[in-house]
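Pasting the structures in now, so scroll down.
Every number in this text was worked out from the coordinates using simple rules, so none of it is lab data. Note that this is a predicted model, so its numbers are computed, not measured. Cβ atoms are built from the backbone, for glycine too; each structure is taken alone.
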Structure P
Amino acid sequence: MFLSIFDIFKIGIGPSSSHTMGPMTAAARFLDDLRGARDREPGAGTAAALTCSLHGSLAFTGKGHATDRAVILGLCGLRPDTLDPDQAARIEAELTRRKQVTPQGLPPLAFDPAADLIFDYDRTLPGHANGMILRAFDGAGNLCLEETYYSIGGGFVMTERELAAARHGGAAAFHARKEEVGYPYPFGSAAEMLQMGRASGKSIAEMKWANELAVMPQPALQKRVDAIRAAMEACIRRGLRIEGELPGGLRVKRRARAIHNQLQAEASRNITQPHTVNDWLSVYAMAVNEENAAGGRVVTAPTNGAAGVIPSVLHYYRNHCIGATEARARDFLMVAAAIGGLIKHNASISGAEVGCQGEVGSAAAMAAAGLCAALGGTNAQVENAAEIALEHHLGMTCDPAGGLVQVPCIERNGLGAIKAVSAASLSLRGDGTHFMPLDNCIEAMRQTGLDMNTRYKETSLGGLAVNLPEC
């Protein structure tokens, strides 16, 4: 099994990887399918109109997560990784006025968001909680093309056929194309990862680098890894600079800048309490998630809802830890991606599928492993760090107020970062020996997610989302 670091960390936009980036990517893919169908069958009916229906969690919390806007922009041909927010606003306004999209390589297509973008609250599709159906019709109203997509978390999108193939043939079937490359260390579990490390004498970071180098030369790989790091740092800086109220109607105020100013003032007067390090971790994470809530540019890590944990802990390592180096900062991300790949492969990183344990819990496990490795931990200590962090997020629900990635998501990322650092520190105090293997903890998370009531899995139908102040 192999998921690239660039499968786990994607540069995109907020507020949600599964509800914003995924649907935008699905819509853009549908346009590609339309182009392909026209090329294969030139005499077939020419598409003239589009519709999209959103189901399950995409319907219940889609408006709060800007899913409707994401579909609109995707059908206009935009993609999350290259989106210019200023350009997007102009294109969206133009579509709303003209009720028509004009994607490159296709004829003008009628699409009125008010009528053709349907939030279907009554029908959940069988494949995944985040389902959507895109359809194209010819001028006479006949169906030209229909495709069901599932946004499975972290910006990953699969068609109905791809999802069925992955489940019936195992995840290895879906990733068969990648396996053909011949990765030197294709571990599919933490146990395999540790065994391969013992057999080769290599660290987890070294094995992950070797896997990545099997398909990409070192200069290009390092450049792309550094671009991920730079995007994370830029997001923290923006979040610490901007004030104001977040969009969406909850009237949540940005707090990161004010807290950061307080921390800097206290540090300059040398009146810092020992526990204030937790506030530094929290403010870095909150800065990212406030940017995400505002629809800014973030890195899925492994999702947008959990985008603040890893940047916060990485920033903490680079700016607060003794002996931090750039090389080990890169190793941090490699190891974090290795753990994220295991969780995604064997369980889920989707809040709509397993609750927030799969988002912030996964991010904390990844960050704990990355920090432990960067601080010189052994493979066993790294695996232990990830297990500690994930274990103490088990059962966490995903119940965003108003369907917005704001309450409790912003603060939750701060607490996830604190847990990650604590987990790394605890693991480094031991020799890596521990009772509960990471693989078992990941399976426990998967089973807990299956048993969790749907009301608590990103539907905003239960938990904190329905226990709001009356004023």
Structure Q
Amino acid sequence: MKGMTIVVTILALAAAGYGGLACTSGPSRATPQPVTVMESGPEMIWASGTLRPARWAVLSFETGGRLGELRVEEGQEVAAGELLAVVEAPDLEHAVAQAQAALALAQARLDQVQAGARPEEIAAAEAQVQAAEAALAGAQAAVATAEANVEAARAAVPGVDAAQAALAAAQAELARLRAGPRPEAIAVAEAQVQQAATALAFAQSQLDRFGEGAAKELLYQRDAAAAAHNTALAQLELAKAPATKEDIAVAQAAVAAAQAQLTEAEKAVKAAQAQVSVAEAGVKAALAQVASAEAGVAQAQARLALLRAGATPEEVAIAQAQVDQAQAALAQAQGALDKVRLHAPFAGTVGQVLVRVGELVSPGQPVIILGDLGHLRVETTDLRETDVAKVTVGQAVEVTFDALPGEVWQGTVTRIAPMSREEQGSTNYTAIVELEQVDPRLRWGMTAFVNIATGR
């Protein structure tokens, strides 16, 4: 160091040599003594060290896996937060995408709730109410029509009484013909003949009494009585005569015709009754449509009222809570994904890359060493405990480097470690030395030698 006076202890080599001779020749020669030459001045302490960035870090992943991307190389400058390396984790990426979609959906719902109904939505709801009311009116009209159809179907049900009476009469006539002449019928017919004969005789006597000058009325009465007498005679003959095959066949045909008419009448009744049942079912269906239409009107009116009223504070709070929940889920998924992505914690230069793409890395395994080369300083490695007490913060030092022999850099001690470290049985302390100037030729990791002049 220029301008410094060094304390030198000189051993008299000649005396030492003399002592050596004396040892060989015998005790007659005096033993030489060391001669110390002392000059006043500072004491010099030497310490070696390493040139390092003031800020540097060994970076590693929080979660292990297979290295999928390595985006930097040694010597590359990176910005703070820049992505350096990625561990393959498609499941975590998918989870983040899902969480982002869920957050977007929750935020959209919150925006919708807070915005309230648009005029177009209210108009559409009003139109739905009108359509529901129209449907209700149509259903009610359908009920009226169905009830009228029931009444008409009931009125159209034919009667079977006349057909049954006609069948009974035909059957009675057939039975009479098959039974043959009856005494009581003959007696009645004979009585009718006797009565008609009496009436004819009386009419003839009246006509004979007045002669040719009788009134036309008496003549008419005599002819009418004669006709009635002939009819009674014919009825008597008919009552006495048995029924012919033709008469029985005609009566049987009349019975069959009456039976057929009765069957058709009964079929018509069943068909009409079926129509009545269909009409009644139509009434029930129409009533069900009315109930459904009434429910539709109520629902449309409720929706319209809800749109006009807007969201309640509770609904807004629920939507906001869903957004908060989705944000928390996204943060959790993103946090898990960040553990497999290595970002630069500060701006600096990549000093070393310790892995390759495709390798398996473990949590905490060193991957990249990053440092800020804009601020290099020397950290001592072997400042002994016997010397550290003589060093103070702010003390000027001289620094040399093996890589640049013959050149000296001025520096200042800026910090001394409060605690020692044990290395190979030696107790050493770390002192930080800031250089006044940093030459571009100096590189991270170079070996440095620090010369510290201390006062006595």
field: relative contact order in percent (Cα under 8 Å, 6 or more apart) - structure with the largest value, from P, Q
entry: Q
message: One of P, Q was used to compute helix-only ellipticity at 222 nm (-39500 (n - 2.57) for each DSSP H run of 4 or more, over all residues; to 500), and the result was -19000. Which label is that?
response: Q
- request: Rank structures P, Q by mean count of other Cβ atoms within 10 Å over residues 82-89 and report only the one at the top, that is, the highest.
  value: Q
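Which of the displayed structures (P, Q) returns the greatest value of FRET efficiency 1/(1 + (r/R0)^6) of positions 130 and 378 (r between Cβ atoms, R0 = 35 Å, to 0.05) on calculation?
Numbers: P: 0.40; Q: 0.00.
Structure P gives the largest value of FRET efficiency 1/(1 + (r/R0)^6) of positions 130 and 378 (r between Cβ atoms, R0 = 35 Å, to 0.05) among P, Q.
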task: Could you figure out which one of P, Q the value 235, 53, 32 for Cα extents along the principal axes in Å was computed from?
output: Q
